[in-house]
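Scrolling down, you'll hit the structures one after another.
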Structure 1
Amino acid sequence: MAGFIQPGGCWMHPNLEPDFLLAKSREKPWRGAYTLVGHTAAVVEAVTTLVDVLGDRLISQFGLQCSLSHFRATARLAAYLHDWGKANDQFQMVVRKKRNPLESPQLIRHEVASVLLAYSYREWLQQCEGDFFTALSAAGGHHLKFGGNVKKGDTGEIGEIRSGSGSDRIYLYTDTKSFKALLKYGVRTLGLSRELKLKSKRPTCWTVTEIKNLQNEVLEAFSDWQHDTVFASVIKALLVAGDSVGSALPPTGLKIETWIEQQLNKILDIKEIQQVIDSCLQGKKLLDFQIDLGN
């Protein structure tokens, strides 16, 4: 499974067995939902359903200054991009149980790779409706470990480059049928252009130096981003929820859209909520912070 050096100085990726990109580690046989394209489709479906059911209420309750169409498109783009970074050799070896992440940590987390890789395709991705940088920030933050080395206080960075990976570079499977299928899914589902034109060459390998340079470039781009913090937070919350549903439901055979709609219809009315509050208080008064929160 080892790679080998090619003339340009970067190494070729290990061949995959089976020959497709995985998003999840499961026992064989691997089903479609465990592949990168299958999992991405499941998460896009989950996020789309959440927005279709809750969208108007979320815009109203959070006071968002955007149309439902823009909100929906941004959430769907975030869902589409969230796991792009799993298309790298180190992650693929982990999900195939050929690499122990505790003994040999991946050079960068997959959501960090997702942001850097999606940014490399930004000219193409920005052609669809939605806020690209909001989607990008949500994709990077969907595991809540995006801000560099938290222990050292480096939370303003784009992830952390880890030591002990055993390599100074990662290979990106952007030239494989699986990744091309992911791009085609974007064309079909998000309305992206069939013509893929990028200003720079499609990345197939990153050295540590290249990763650092790209991190700095993305940080600089984010510094010019006129962001809405509340909007970005809602999009990320939807993605976290959609990723959980898209990961948990496919193996059960339950239909994502049907299950979400059923669960969101199971709500408490005001009378039932008051009963819960009264039961918890047991005759005591609400604390000041609880009253403030309610207001």
Structure 2
Amino acid sequence: MTTVARPASTSGGRRLSAALFRRPRLRLAGLLALPTTWLVLVYLSALLALLATAFFSVDEFTNEVVRTFTLQNVEDVLSDPAYLQATVRTIGIAASVTVLCTLLGFPMAFFMAKVAQPRWRGLLVALVVTPLWASYLVKIYAWQAMVQPETGVLAWLLAPIGLDGPGYGVAATILTLTYLWLPYMILPVYAGLDRMPDSLLDASGDLGARPGRTVRSVVVPLVYPSIVAGSVFTFSLSLGDYITVQIVGGRTQMLGNIVYQNYTSSLPFAAAIALIPVVIMVIYLALVRRTGALDNL
């Protein structure tokens, strides 16, 4: 009787599979090694290099970056009231966009998850995601036509009731950014509502709670982590945006377009301004983490 030997490659593959099965942490490390390496090399390294440039200077004759450590750029940014005003304005716009996305996204997500028939939910999710497939610039230019003073769509709609359109400025920037980032709020909230058992709503109704009380006391606390997750997207994306305010913002200055306007003339100074939204997001994420909301996602 002859015995057929198994191929060495198959035997080695089985031993490797068995070893990874017994060591879940090693298996997880193997899965994350390649994307983590890509993230570090392509994204974090470039970001750190840019931020390090904030502490360099520019030769006034050759306009080349001089790699000598200095705090002058950071001091200039922090001592100029104009940049402080731009920072407060940027935070206010980002916060307003986040609040509007929450107010609009929550009822839409609730309808998709708890009111619509299950067979229609996939279609509704696809409709929410569809605007993300369109070009970013096309959507902004479409809103430019809508908010245009006197001849814009919004001005035409508001004219019969004696109101003017938003025109170009802060209001137009907030409206456009809200439209752009609304799906990033709807999707996590929808996911949180979809995981919530319908029996909780029924139990609240059986105990005599009105719909408003059920939403405040049952629904919102349970989907609060999802709302926080969506706010991270809407707040951070609005905080760093510079194209929207360039097109529909009129004379409005945000940190993003200030960086855009300065990076060709003085890259270290532009990098010093870019430190501000980075620090703001680090503080925001630290506050979010302290609430414990992200731990419950």
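Can you tell which of 1, 2 yields 4.6 when distance in nm of label points 7 Å out along Cα→Cβ at positions 23 and 71 is derived from it? Going through each structure in turn, the value belongs to 2. Computing helix-only ellipticity at 222 nm (-39500 (n - 2.57) for each DSSP H run of 4 or more, over all residues; to 500) gives -22500 for which of 1, 2? The read-out comes from structure 2.
From 1, 2, which structure was distance in nm of label points 7 Å out along Cα→Cβ at positions 47 and 135 = 0.8 calculated on? Structure 1 accounts for this read-out. 2, 7, 7, 8, 12, 14, 14, 13, 9, 7, 5, 2, 1, 0 is what came out when P(r) over Cα pairs in 5 Å bins from 0, in percent, for residues 31-166 alone was calculated for one structure; which of 1, 2 is it? This figure was derived from 2. In terms of distance in nm of label points 7 Å out along Cα→Cβ at positions 15 and 175, the structure with the greatest value among 1, 2 is 2. If semi-axes √(5λ) of the Cα gyration tensor in Å, for residues 191-238 alone is computed to be 26, 11, 6, which of 1, 2 is the source? Traced to structure 2. Using the calculated result 2.3 for distance in nm of label points 7 Å out along Cα→Cβ at positions 79 and 127, pick out the matching structure from 1, 2. Label of the source structure: 1. Starting from the value 12.8: which structure in 1, 2 was mean count of other Cβ atoms within 10 Å over residues 95-102 calculated from? Traced to structure 1. Assuming 272 is volume of the Cα convex hull per residue in Å³ as calculated from a single structure, say which of 1, 2 it is. Of the options listed, only 2 reproduces it.
Read-outs throughout are calculated quantities, based only on the coordinates presented, and are distinct from any laboratory measurement. Since we're looking at a predicted model, the values are computed, not measured. Cβ atoms are built from the backbone, for glycine too; each structure is taken alone.
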